[in-house]
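The data blocks that follow each hold one structure.
Here, each number is a calculation from the coordinates, and none is a lab measurement. Predicted model only: the values in this text are computed from it and were never measured. Cβ atoms are built from the backbone, for glycine too; each structure is taken alone.
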Structure 1
Amino acid sequence: MTPLDHYPTIDLGPLMKGLVIGGLGIFHVFLAQFAIGGGMLLCYLQWRHMQGVCRLARRFTDDYFKLLVLVSFVLGAVTGVAMWFTSIQISPRTIGTMVHEFHWVWATEWTFFCLEVVAGYLFYRYGPRLPDRTRLQLLVLYAFASWMSLFWINGILSWQLTPGGWLENHNVWAGFFNPGFLPSLIFRTISAAAIAALAACTLVNAVPGFTREERQSLVAVCARPLVFMLAMPLVGAWYLGTMPADSRGWATGGSVPMTLFLTMAVGSSTLIGLYAVLAILRQRLYVNGATASLLLALAFVATAGGEFVREGVRKPFTIREYLYSNSIARDGVADLRRRGSTTDDPYPLRDQADYPNEQLVLGAKVFRAQCSVCHTLDGMNAIAELAATWSIDQRRLNIAQLQRTKPFMPPFAGTPAEVEAIVQLIGWRHAGRPADWALSEDPAVLAQIERWLEEAGTGPGNARLALGARRQ
């Protein structure tokens, strides 16, 4: 792997790139888990009907499957394609590594996805006319295919945080069956079952033609998978335990936003689980459409919180101990400190004529290469605003020792001249982008920046906190 491959970049203006892909990812994960859990629930309903326990199950199954197809096949497929498109635009090197290392795994997952689509279409087209046994077989095929898609994708996603033995030998299976694989798979399966159950409870109240007693009996059956949520605290603790110590620290107090989202996920899941077990399953209370919709909304909040934490605790990496969040390889930082992060950048700068001098142009290119995934120039998480209260020497020190300033950020991977260039860019933009801006080329300043860079080293700040000071 070369230290930094330069790809064409997308400019989202005031929007943070990470926020765009994160928001889209949360929506897609929620829909995907609904599809997976929906398949399992449909199998259960069809089986209950065949046992003669729930006479309304077959009729409701047909209605529920229509919703499942509409949501998962249409919105799920569209957001899935959008996820690939935005990921390639925003973090092409991460996606490239994932495809390169796991291309056969991806191919296997796509095969199961195709099977899921075919089985789903066949049930949608012919299900109401099929005998019960054939219906169940088709639903089992659909549910199995959708869960196997989760199985393969889960291995790749969990590898990003806990790559395990892959770091030493780049063995596909060592990376796939990583320490976080099993708890993550169980956690997502329970989440999928819960989302599908809550969606079914909501739909029961929306489908016309059922009496109140019939709705109540259907809710009692559809809500049963929610009992598995009692295991979520244990599975969640197991998953946290597989994380590296510093990543676990971010979620449990080291980072306020991550701790807040973890609390939000745990709190929402707990409320759903308690209400489901005590009110729906134990006391058999009637759940109307408003209550079911509220519980489903809480499930979305729990999903959002969990996905935010899963993405956030990888910082400063996108692939733990291998690739930083700005797509710079960990083992390439030292080389870029000598050569510069923009030396081989072949792409012109947008609105380059607006910059008063070449130093600011260099600073903008450094920002594009190292900062633009998580920051903007004028917008959300803008660097000029974040550094507004720092003096010029504080800016130089804090950027040169970035992993010490903010341990969840990658180390600065460039020359002292590039540090000074981005410092001047921040100052220029904070000053309102005047038409004239003096060059800053004092050799003493550059020498001090170089000393700060050497002092900080090229390793991640969080690893320093977890494993003790380590000079690279």
Structure 2
Amino acid sequence: MKKLLSIFALVATLGLGLAANTYAEDAAPAAEAAAVVAPAADAAAPAEAAPAEAAAAPAPTPNKGDTAWMLISTVLVTLMVIPGLALFYGGLVRQKNMLSVLMQTFMIFSLMGVLWAIYGYSVAFTGGNPYYGGLAKAFLAGITPDSIAATFSKGVVIPELVFVAFQLTFAAITPALIIGAFAERMKFSAILAFMVLWFTFAYLPMAHMVWYWDGPDAITDAASLETVVANAGWLWAKGALDFAGGTVVHINAGVAGLVGAIMVGKRIGYGKEAMAPHSLTLTMVGAALLWVGWFGFNAGSNLEANGYAALALVNTMIATGAATLSWAFAEWLLKGKPSMLGAASGAVAGLVAITPACGFVGPMGAIIIGLLVSPICYFFVAKVKYWLGYDDALDVFGVHAVGGIFGALATGVFVNPALGGMGVYDYVANAVGEYNFAAQMTAQAYAVGTAIVVSAVVSVVAFKLVDMVIGLRVSEESEREGLDTSEHGERAYHS
């Protein structure tokens, strides 16, 4: 536990250092900050429209182009997980554990999808309180092919079933990211039990707090904004910007991975035996599939096929490229040779860091984010992990949590129009509002801190409960034999 607290303290110091000057001015009121959670709409309805005209207007109809783009984005995010993440992680473990990682990823994706339909979507995306939704849409009750969901533009909607499916993929990949931290030594049954608890009490509250609101059409004046803020998720109401999941997905999963790595314990022979990846070829294939699928993850989070989706796609492309270069050159400088593993790790770090920022920053801001995130993550992966002695097998914390923290804070900086950002949108004025550095960075710091605390607390409790009921770790004999045969009775390779 002392080791865990030391790591959290180090990360907190990093975050505070990056945001050291964010409290120089008073924070804007929550209602003012909450008006800026989405990119500027392409065609916002006039704020002065007469109530009678608004009442007479027919319900908006989903645009087929937006719908098609969101269906494609959903498929792309699925590609990220199976096969992308599965192959990326699978190549990094030893040969005797390859199938175990594939099986864990495949089963977690399947399990989370079912739980999402039963209660996850309702808890994340219905009103209830600032921290947790309700069960009004449990079992997808009341959702039909004619149901619609809001986007970020007034008068623009998509089919709700498309939104359900798109968000399902986010709910499925986030728990799957965690397994890399304790790969090669945890019981399969314990993993599934932990994921149910963590999904319910860490992922769903974070998704609700960051992303739930009534939509832009509910905001017509200052009074209606107050109503929307009162009904929204806690971090949304504070004005936190997270375009595609820096806090909800990456910090959330990365912190859980760190807790798991410490509570499950080190692999047998860690630091004494060779534990090199068995197939960097498959890791590269997985990283490439992650990069391709991430366009759906980031650009799809715009919910519309317009210029902001294109901005998110471009930012995802170039930030990732910059991060790949900076990691490879850092290795080249410090180790004398750039590695394929380093390039792949840099690409993932860049994808993680640009995720919260991709629809809010300009392309040059994206490049800077990509260039800076890799050296930071490389430092945690190459130095901090060994100084503190925890066995994060596939560097889930060092890349996802650390990269997510940096990306979330950098979003607050580079959203500034003076630095090429898109600014923050005011749905009352139907225009980009005035940028307030102190208020925005305060909101970002709240989101980062909340993600760390929620995930850490839930993870500690969930791992402890699972350990008491099932036990976390396989036997020493099973671990030495490999989880492929001891847990699943199969082998990845027979030659």
Structure 3
Amino acid sequence: MPKALIVGTGLGGLTTALRLASRGYDVEMVEMFRQAGGRLNQLKKDGFTWDMAPSFFSMSYEFKEFIDFCGIDMPFEFVELDPLYAVNFRGSNRNYQIYKDLHKLGQEFSELEPGFEEKARRFLKDTGRLFHDTENRVIRRNFDGLIDYLVSLAGVPWGHAPKMFRSVWSEMSRYFDSREVKEILSLVSFFLGATPFDTPAVYTLLSYTELVHDGYHNVRGGMYKIVEGLISELNKKGISIRYNTEIKGFEAQNGRLTGFTDAAGIVHNADVFVVNADAAVFRHQVFNRKKWSEERLDRFHWTMAPLTIYLGLDQQVDSLYHHHYFLGNNFKDYAAKIFKNRISLDQPYYYVNTLSRFNPESAPAGCETVFILCPVPHRLFKPDWSDRDQIVDNIIADLSARVGVDLKKRIISKTVMDPIDWEKSFHLHRGSGLGLAHDLNQIGHFRPKNVDEQFKNVFYVGSSTVPGTGLPMAVISSKLATERILQQYGPVH
């Protein structure tokens, strides 16, 4: 029975472990953090519970494919969102509710964008066609080389080609006139670690997944229930996880990896190795490859970093929605400059998740659990976070004014993680929250491969390898890595 060692227990690692176990592999896992989940993690403090990062997900059918592959029941319960989220612009008391129902959404935007429903149907029809023309040719498959990748791209109808050379913002402008509507519909790129001005228009397909194709989902009990459910399935199969175990080195023989060495000097041997750490960073930090030196890593385009604030309030805030975006009135200037730290963070844009609104057990009775995410420059552009407390105070003051509650007086629990904290906790390059960005030269064949270039028994899964970042992408990534492994070693049964 082949033995597989999986380094890292993020969603990609956990789902790969169960896929391999379902095919008869003997699986073990190691994790550097104190608990499983990677960035899909949980914080508990002072009687409150927060999801540390992801707070909803899309493409639920990828989880269904996964459980069918493994022959298990869905290990957590998810509920479709509608409305998806609310959006507030600074200086306005209006909160726009973003519905999947285009007629309802058109009523929300009636003053901003006359004829919105007809425009939106045309936009979503076009971007939906793009999604279905690319999902199996580009997103859900491995590539064995540049020619293989180009042949696959050649199968995509050429009518989509202009979207490779336009930005998300310019593509939105072909359908909509209202600044506010374009800003709201392009949030999906902004809060995925990039901006709509530097993200290729092909990613407008995310608007289709958001508004038409499956939508967004909450997890009953909080997002960490995904991890807990998967660990329950791991336990049923006898798969062990060794926590607080950081991989520092390796042993190899005859061109194959034989073991990883942890910080305590313990060697973890296996036949197959799966790395659920950042695929580029791991090649640098552990394998010490010249091609992946720190200098070369800095030349890549990385997503923005997270500044996260976890608040426990002694009262409920009715003016906060479960998922709530708070924007300013200088979107284009802010988005163009924030990535490279060329704009002040005294009035930043941010997202708020009120977990207790959907999962009341996450807060004591009568209290509120609030998570704030502010995308900020990664540490290549803002290495110094000595001003962290002032930025956090600015955000809390701004949010207080916009919801009509002095939150500072209501805080009974407060935790802050800046990009330095995120970098240290999860080995994120320069604190980049979602790994490598999705430029055209960093997707598909051009993304770090999910099979190692030197050790053919080492595979990668997660955000900085194929197909990309996000929870459903991690599940697809586990499928692609498993396909590679089964091609080489085959199923045991």
Of structures 1, 2, 3, which gives 0.65 when FRET efficiency 1/(1 + (r/R0)^6) of positions 230 and 422 (r between Cβ atoms, R0 = 25 Å, to 0.05) is computed from the coordinates? 3
For distance in nm of label points 7 Å out along Cα→Cβ at positions 174 and 398, structure among 1, 2, 3 ranking highest is 1
Here semi-axes √(5λ) of the Cα gyration tensor in Å, for residues 374-437 alone was calculated and came to 36, 11, 7; which of the structures 1, 2, 3 was it taken from? 2
Could you figure out which one of 1, 2, 3 the value -18000 for helix-only ellipticity at 222 nm (-39500 (n - 2.57) for each DSSP H run of 4 or more, over all residues; to 500) was computed from? 2
